[in-house]
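Enquirer: Following are the structures in question.
Read-outs: derived from the displayed coordinates by stated rules, not from any lab. This is a predicted model, so every value here is computed, not measured. Cβ atoms are built from the backbone, for glycine too; each structure is taken alone.
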Structure I
Amino acid sequence: MTLPSHGANPLYLYETLGMETPDAVIDFSENSIPTGPPTRLKEQWARWYNAISSYPDPEGRGLKKLIANKHQVNEAQLLLGNGASELMMTALRKFQGKTVGVIHPAFSEYERVIKANGAFTHHIYSTELMGFQPDDHEIHAFLSEPDRALFICNPNNPTGIRLERETLLSWLVTAEKSGSTLLLDEAFIDMAGEQYSLADYTGSPSLLIFRSMTKMYSIAGLRLGYLLANEETVKEISQWLPHWNVNQLALLGGETVLQDQLYTDEVRSFISKERSYFTDALRDIGFKVSESAANYVCIQPPDAKQTEALWQFLLREGLVLRHTYNYKGLDGAWLRIGMKLPEQNQKLIKAVTSWAQ
């Protein structure tokens with residue numbers, strides 16, 4: 001039996017498991033913001049109808065200007081993509097035939113894009129005993145070898161653990177000395193705060209940053225992300241992307257949400273509150289909960305061998321959590337929960353508490 005390798009597809013999951021789908025299902029396996037997109041999008045939607053009959057700006061200049069201003073970088077350091085995943089797949093062409101490290105547990109797409117581009121995966125593991133922090137000496141040793149690359153997710157997916165800027169910068173210095181590259185996935189950095197981003201270091205030839213706009217703004221269906229890097233790197237990667245790779249609605253939507261700072265502040269406050277609620281409630285009944293800085297946490301029951309039983313119980317209750325069988329280093333012993341609306345979160349905690357008793 002092959003389980004879905006991503007969240008956000010509960011019907012397929014029930015079908016794969018041969019389980020009857022409950023009448024009401026709450027999908028905690030996805031990690032988008034539950035409050036929905038900014039209301040500005042709804043206000044503008046009807047006005048964009050005529051825009052879809054025209055080709056989009058292939059350079060996305062309006063959106064690039066806003067992103068460049070946000071990060072205080074040149075527009076030539078930006079590349080827009082049909083989601084961050086497209087940019088990862090494209091950028092990895094730079095590393096064909098080379099060794100690319102992945103710090104586990106990690107987003108499953110990293111290994112997929114490495115393999116698709118003819119590169120070789122080097123596995124680095126962080127464990128619960130290490131607080132899911134990678135071994136600093138192991139990272140420096142890996143990056144000290146010339147012409148390597150290393151995927152880093154900050155905050156991590158699935159644990160939500162955030163790495164300190166000082167740690168990342170020390171790795172960058174090592175990479176610069178050897179001619180290696182950090183592939184920094186900041187898809188969830190908005191949840192933690194821009195002060196933890198390395199966007200201000202993208203002048204370095206040893207740093208590529210991948211950003212997603214679909215997570216924070218709950219616009220996954222629009223598929224929108226961007227790459228931050230130095231100008232030479234952006235120019236090289238851009239030649240491998242198709243023309244008009246970002247559609248008109250995605251460009252307009254991106255421009256709109258980036259001008260709504262109030263939404264961003266409210267979402268960050270909401271996530272912090274709900275994450276604290278989850279963490280406190282679950283630890284009170286003996287569960288382990290990852291020290292997340294994102295809109296999701298990883299949990300483990302007091303007896304790790306009962307994780308599968310808990311998952312199955314919750315599925316029967318119509319509460320879908322993300323399994324971790326395809327996350328190396330977690331191997332199904334943990335479950336990931338994406339924050340939902342307060343009443344939905346409370347329902348989950350009530351169900352977990354009932355199971356634990």
Structure II
Amino acid sequence: MLAATLVSALMLSGCSNSESDSTAEKTSAAASAANTSQAPTPLAANSNAAASAKLPTTFDLQAHRGGRGEWTENSRTSFENVKNVGVTTIELDILVSEDGVPVVWHDEDIQAEKCADTAPATPQDPEFPYVGKLIKDLSWAQLQTLDCNKALEKFPEAKHEQGTKLIQLSELYDIYAGTDAYFNVEAKVAVEKPGTNKPNPEIVSAMLGAINASGMADRTTIQSFDWSIFPLFREQAPEIPLALLWDETTWKSGSAWTGSVDYDAVKGDVIAAAKQLDVQILSPGFAVPYDAAAGDKDYHPVATPEFMRKAHEAGLRVIPWTINDEATMREQIDAGVDGIITDYPSKLKKILDEKGVEYK
């Protein structure tokens with residue numbers, strides 16, 4: 001009983017890691033909560049009205065890494081296919097290459113389970129083979145030689161294509177030219193592994209260069225687990241919405257992930273942390289423990305109706321990650337979340353259509 005009480009207390013402030021105006025009040029949370037007996041809490045004005053105004057006004061259906069349960073993650077294949085699904089937002093990750101290119105990829109190193117070498121970028125390249133090396137230590141030309149089409153055991157139904165090359169952020173935007181899609185771009189920083197990423201100022205510069213050149217900055221959100229990067233983005237792009245990523249391994253006393261926020265000083269209140277950092281979205285690992293699902297005895301969602309009430313009163317949207325099973329999708333929609341990040345966008349789309357929840 002005591003353990004359950006402690007977890008319940010944690011849910012108001014934490015979650016799990018493995019990975020405003022009248023228009024705003026007509027958000028997805030209002031639509032989704034219409035299916036429950038509890039009236040939704042209207043979304044109050046965010047302190048940064050300009051950034052908040054750039055967010056979707058519907059439920060935010062986000063395709064995690066382009067929908068990696070259905071296609072090769074973070075690939076041209078996934079982004080082109082999920083475009084036809086009709087999601088609200090494309091979620092993706094960015095690392096920066098040795099020569100400053102913002103690369104759409106999740107892992108700081110090239111993993112053998114995902115990619116294979118084909119040939120050196122130049123004859124007798126001393127850095128070849130490239131598999132196992134860090135993105136930050138390889139040039140864009142070297143990265144372009146990789147074939148990253150391997151099937152992952154965790155996602156057996158995903159479709160893959162031979163010759164799947166890494167793409168850069170500008171190419172992602174090109175794929176969506178002429179659409180009304182939104183983008184949730186994660187600045188990948190492995191805080192617990194110093195030296196595996198480019199310095200934060202270089203990451204910010206590379207990302208904002210591509211975002212601003214795309215003509216789609218007004219439909220782009222930036223997210224990160226490394227909260228120390230938010231002030232840099234806010235200083236250079238005051239009107240771009242920011243999303244606070246965390247789980248129970250990163251939001252805790254003494255954490256290296258929280259930047260200027262002191263967990264103990266804010267008494268573990270993640271909403272207070274969000275206000276301090278001028279973010280617009282709370283994006284928690286959906287449950288504690290992270291691998292539990294609705295219906296499990298140990299399922300403790302972060303986004304409870306009470307958490308949603310507090311977040312909305314503070315002008316914050318809540319979009320948990322990464323929810324892949326139908327029961328948990330339904331439970332979180334009914335709890336009033338503003339969106340869901342999922343590896344299976346087609347599955348979530350079907351549920352939203354069934355419930356009559358608007359997401360485009």
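Enquirer: From I, II, which structure was helix-only ellipticity at 222 nm (-39500 (n - 2.57) for each DSSP H run of 4 or more, over all residues; to 500) = -7500 calculated on? Present the calculation step by step, with values, prior to reporting the outcome.
Expert: Working: I: -11000; II: -7500.
Computing helix-only ellipticity at 222 nm (-39500 (n - 2.57) for each DSSP H run of 4 or more, over all residues; to 500) on every structure in I, II gives -7500 only for II.
Enquirer: Let me ask another. One of I, II was used to compute P(r) over Cα pairs in 10 Å bins from 0, in percent, for residues 134-301 alone, and the result was 9, 32, 33, 21, 5, 0. Which label is that?
Expert: It must be structure I, since only it matches.
Enquirer: One of I, II was used to compute distance in nm of label points 7 Å out along Cα→Cβ at positions 182 and 222, and the answer was 1.8. Which one was it?
Expert: Value 1.8 for distance in nm of label points 7 Å out along Cα→Cβ at positions 182 and 222 corresponds to II out of I, II.
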